[in-house]
1. Using helix-only ellipticity at 222 nm (-39500 (n - 2.57) for each DSSP H run of 4 or more, over all residues; to 500) as the calculated read-out, with -7000 as its value, let me know the right label among P, Q.
2. Which one of P, Q has volume of the Cα convex hull per residue in Å³, as calculated from the coordinates, equal to 200?
3. If FRET efficiency 1/(1 + (r/R0)^6) of positions 188 and 460 (r between Cβ atoms, R0 = 30 Å, to 0.05) is computed to be 0.50, which of P, Q is the source?
Structure P
Amino acid sequence: MEDSLSRRVAVASGRELADTVIRNGNIVDVFNGEIIKEDVAIVDGYIAGIGSFEGHRIIDAKGSYISPGLIDGHVHVESSMVTPQEFAKVLLMHGVTTAISDPHEIANVSGIQGIQYMLDQSEDLPFDLFVMLPSCVPATKFEFAGAKLLMEDLLPFFHHPRVLGLAEVMNFPAVHGGEVEILKKLRKASSLGKKIDGHGAGLTANDLNVYMAAGIRTDHECTTAQEAKERLQKGMYVMIREGTVAKDLKNIIGVVNNMNSRRCLFVTDDKHLDDLLMEGSIDHNVKLAISSGIDPITAIQMATLNAAECFGLGDRGAIVPGYKADLLIVENLKEMKIKQVIKNGEEVVSDGIFKKILKPNPAKKADLSKTVVFNDICREDLTIPLAGEYANVIEVIPNSLMTRHQIVQVPANLQGHFQTSPTLDLMKIALIERHRLTGKIGLGIVKGLGLKAGAIASTVSHDSHNLIVCGENDDDILLASTQLKKMQGGLIVVKNGAILASLELPISGLMSPLSHTEVNEKLTNVNDALKKLGVTSEFNPFLTLSFLALPVIPELKLTVQGLFHVGKFHHLPVSCNQNPQNPNVQS
């Protein structure tokens, strides 16, 4: 049998029939921004030619558009709460044929075993999952994660064929201060010709100088058009994010123009399974961009060629000879209604139905269970003493990873301890260390999460993924926490001493071994149960809660050591002796 290269050349020259020819389609030319009416010849999973061809199999596009397969430039698979195999099925149904993943969620819990698990479980799929190695495990020196990854731990992975580089560098103070360990990682990635992703939440234009000087070339944390423009001015790729919590696209898409669009791409970052199924993935980003005034071909270019070039993937992102046959047949570009998805020359999705049968991955599975360990806790462990009437409070910003630091007049009980208030939307929040039996519990007050009763808890809390719980009363908080320990991870909703709904996530406390349909059914039950706690549908409280523990995104967050001010980069007490006339004070 001839080798693949010989066959491609033979088909391109017309000496042999193609495996498949797609006819009567309008090809999206992402290089010229035009539509081409030609055949697409495919052999051995690659495009052999664009023109007039004959093949063993003919696909009639019937006047539809043919687009390159979409690419998600930055995603945490773990946020979908399903395994890589199930994740691939879901994304393929939305036209995403390639994703660049950062497994730092599972790495923060299970270290190098977690990274290896993600690589092993994404082998031999009709989907390409590339990996950027977690750069900051733990995220900061103040974190208590399940692992600590040094340069020596990451080095063997750099030689894996699907490892593209170093993932989001989120510890800006370490880079700014020239700390030895982070510079070792940056230096090694650069010396191997690998890519380095940034994480520029709240960074100034001057701060960006530090990132660019360090070889960091991307950022997905832009929340305003001005921030996006500053990063483009510095020569960065801007990753335009639209996830479940962080919905930044409409705020920054206005910065995209004919001169800079080639430096912009789309990412989801963190997106829950139910949102992926109902709303979509990068296809949703494309539709939003088009509805915001971006030319459809430009939007597709951003979701395909731009992402491929950003990560040096020279074999995809366009419909041209020699590139992978990762294609979408789309009825209408503006609505991105996908009829068929072709991956490596094979039809994998037709009219929304996944056509392939994926067998369980035989790769050796690491033991990533039993990761939720902490000593029994009691009501006294949840007490928040107040020295006065005021407290430092975390205020939620709906649909944002950022929070506000507010100084609020808060209620107290007769013993002088904080008393929750549904009327004022002031709830108790706790972060319980669940990796190393340290016994540490960080306590705080959160405003704006929307709970009126009961408690919710999760072992998904970025980035160290300790157990985070928020509630209106201590009894429900204790029940939720104790039950999650028994479940070895997951999400839970409780009220008046009863468990209303739960989703078990026994793989590092982050993912379920169940199918995506089973997980979605349980997740639906969890979301329905939230309504009984008085939660509205304005934003996702579980995903919002999970980011309240991330001490690298402004402004006030919670660690297992207590409240943490990101801008000042130090901890704060809950109780605050503040002058009531201060403009930050709310009552």
Structure Q
Amino acid sequence: MTTVPPEPGTPGRGALRALLPALTAHRAMIARTCGAALLEQGSLVALVTLAAHTVGAAVVDGHTPSATTVAALVGLVLVRVVTTWREMDLSHDLAYRVLASLRVRIFDGLARSAPARVAGRRSGDLAATAMADVESLEFFYAHTTAQLLASGAVFGTGTVVLAGLEPWLPAVVLPVAALLAAAPFADARVRAEQGARTRAATARLSADTVETVDGLRELLAFGRLADRRRRLARRGREVGEAQGAEARREALTASVRDLLIVAAVLGVVAAAAHSAAAGRLHGAWTPAAMALALAVLGPVAESARSVSQAVSLRAAAGRVDAALRAPALAPPPDSPHRLPAGPLDLRLRGVTFDYGGAPVLKGVELTVRAGETLALVGVSGAGKSTCAHLIARFWDPTHGAVQLVPADGDPVDIRRLADAELRGAVALVGQDTPLFHGTLADNLRLVAPDADDQLLAETARRCGVDRIAPLDTPVAERGATLSGGQRARIALARALLVRPRVLVLDESTAHLDNEGDAELAAALRHEIRATLVIAHRPATIRRADRVAVLEAGRVVEEGTWEHLAAYPDSALNRVLVTTPAP
């Protein structure tokens, strides 16, 4: 099941502000970045002002620049060069450190809220949030915060100096600066909506691209590649149109800023000329005052441009913030409980659960004893996989409890267990087997990184993984070069490597033939554990010690295969008739 990202609306106004706390872990680097930005902007203002005064003194008074003045100009040029490089280096170093931290926190948020927030979302859309959205925030962290602080300081200081030279000059500069500062907020809503459309279009393109690459063999086999290429071309045009609209808006905004600067130039020239004619401003200081007035507006205009572009990132910031704040569907316990050593029974007591609508499970009562295999059967949609997900604690029951029962001790609700404790005791093997880049051994060791080579080789042999290829053989992304049956063997071996005391198999052998299914069943007999098998194949169900039939969210029948199959009108036979074996 996939879902199309929703049509964008106006992102929350606080989306960017909510990401500012990510900077708190880098206070020292922020201070250095702000200092470099302040020196970079301040040196430019000082350089322009001193150069203008030097020219004014040479033209009006006929004074040749002194060696000190020349040295000061050269020094300011060098300071400008060094601080510009240093500010860029520090700001981007800071930005990429923050982005690295955000990516890890986004992964934690997705893991914390999976599978509810991940189910139904396309992998390309998730990748767009984890990678593209985060990457787009580089501009916000590298070019906004430090620049705004430095621009404010330079403008404030420069305005004070201007007021000392000629009180009328600040009267010209301040209104223009106010308009420049207000301009980004005047069209903030439009810019935010355009940014949201761009992010949504990019996410759709990313999702379609990932799905096209993953399904390339099927597209070729069924002759649908041309249709898919047209779809990707359409998605590309959507991204281009959205980005073009943003570019046109930025060009219009830049034109407004330029007009304001031109107005400031005219106003400063008129005010300076009037002051010089009235004798309030010495001729040599006239060009210096004009240069200073315009120089302090430069950082303000640049900051306005940065804020304007940052507003368009509100949608990306909102998606990132939502991932960071994703609630835990299975919150950790305040005081984790430790499980005693030894076998465990699995028990579902009055378990009721829904996905936000009608109940899927309705008071399920089920017990799997240590050393026993229970087959849970039912038609599609009866709630079998939901039971498996609750046992693995992907969700928590609405009512009731999933318990692990030691041989000597009280039942333990799995909600009282730390995640590591639960994963060490309970293993879930699903029908889909995620495999990653690396060798077969690397993929097996995902659940047990410290497993020794002997245990790894023995587990691989028991599950027939050693017959697929040597353990040092590289595996393609998602196991694309392996068959479904081979991936099933790897998945079971990976689960057995942690020696779980409760094992849940959710259609994990559906891709195997009867012989392979029987082999894996034999591999499970080496250790005493409670095993819950969700299956449709009669041979798999027959091998179980007991069978429970789930119907409309309830266990309606329970017993041995021989007992239940003997009655033609039993719920088990109804399931076998309506659900053909794979």
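Readers should treat all values here as calculations from the given coordinates under stated rules, not as data from a laboratory. Worth saying up front: this structure is predicted, and the values here are computed from it rather than measured. Cβ atoms are built from the backbone, for glycine too; each structure is taken alone.
1. On the way: P: -7000; Q: -18500.
Going through each structure in turn, the value belongs to P.
2. On the way: P: 147; Q: 200.
Derived from the structure labelled Q.
3. Values: P: 0.50; Q: 0.00.
Considering all the candidates, the number was obtained from P.
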